[in-house]
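Nothing in this text is a laboratory measurement; each read-out follows from the coordinates by a stated rule. Everything quoted here is computed from the prediction, not taken from an experiment. Cβ atoms are built from the backbone, for glycine too; each structure is taken alone.
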Structure P
């Protein structure tokens, strides 16, 4: 049986499930209040932080599954008592899920999914597919776009794919606060898509693959053909602070780190599997190679 790809699939596949909710945090903790984990007899979904805390919670949940208990509250010190050194203390609420609880959890998950920031990968070549492979595991909605169906078909990641004869239209229709990573097979198309993203002025991130020379060429082209459009907010080269290794998977790793830094706040520690959605922000750093 294939592993579930979403909480909804997980809950639909399990008859008996215990919901483990982190209801209170005092001091240091690996996760924030509102974080959820779902425990079934032979599988689980989500995490409350791993380590001994999670081990204890899973065992308690499976005890409930065996003995038929409906509720249990736990107060767990994150110190030497359980072999952890966080130093804080957490309270957990364990609840056997009814059909209505599962439905409500699916609805919450769907709302969180809809609210995920959108990351448009404009180009399904080697680096584009490597980006999709990484982004599928992060709290974003990745959309891989290309004009070439044969390249889209090579993508095996669990992301949305779109074959578009007019890829700039995907940028025009994107929601506010989206991220755009441009790396097509054609420099002219790169320029067209990048300027379309910059002209929106509401993107959380705009990046274009290429060198500092390519950035200068785009700047000059935009000044001439786009009413002097500024490229100040453009990230190019993308992943410039990383390694000189140019293998697609390595480039993708540094680019994903760069994108996520712009999408998420440094203090946004609550993951989207919890009750609270991490706040998003759009900000821009001065990065190596970014001077216009």
Structure Q
């Protein structure tokens, strides 16, 4: 890894904080940009004690100060992980996601940033995909009809425009359901089940539980992000396991035998989400390695230890 200076927008969030940990471990000076609307400084506790070069800026990328900061810090790579997160994707109606991406691209254009990496939810990009076409490959049209889907497509179009007109290199990672330590219970099914178990509560399943997700451990996702800082220019690349897991089967993977409480299916929930990681293997030299059973057990152990403190 030759990058020496990186900036992580959304670096106090679940995925962002794990990326920050990895960047520092690689000896890369890292600036965190986060307005803390959904992120938490607590997620950066390990990073703040890691001894690397870390600076944390409580800032919205749409503020004028962001471009000034980019001009001062001169990152080689900007990772934008706060475009459409589980916390905001269902409620994004004011165009903030697009404005934020534009702010990042403009700052990159003005101040010579080499690469911009954006993470988007694969489900928002592809929408409801027939079972026969899973795991979905990147050549499939982006057909989601949700607001988040339209915004995700707009973001990818903007990346292409800035690459063509201003030579700003980019990689868009279409990520499946990332899970692991630090994730909020409301942001993923694994985190929800783990939190309920630790609290001694019933596990809530929305719908019949037959809906499937492509569940990827956070360390695997972070490795793909790190590699995208150097590879995969000009591409949308799926990042997932290529394996579907039914929500109702997850309790067994967690080695739990609780009562499942079924509630109504939530508006906008997809029936199936699963992506092919073939392009990631080719262009990022990346493949997922964490088995689902190992990842969920690590997540459960972390949550149990945190609850005991």
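Assorted remarks:
- Which of P, Q yields -0.63, -0.72 [log10 I(q)/I(0) by the Debye sum over Cα atoms at q = 0.12, 0.13 Å⁻¹, for residues 96-263 alone, calculated]: Q
- With distance in nm of label points 7 Å out along Cα→Cβ at positions 144 and 176 derived as 1.6, matching label from P, Q: Q
- For mean count of other Cβ atoms within 10 Å over residues 8-15, the highest value in the series P, Q is held by structure Q.
- Source structure (of P, Q) for Rg/Rh (Cα atoms, Kirkwood Rh), computed value 1.05: P
- Entry that produces 6.0 once distance in nm of label points 7 Å out along Cα→Cβ at positions 72 and 192 is calculated, selected from P, Q: P
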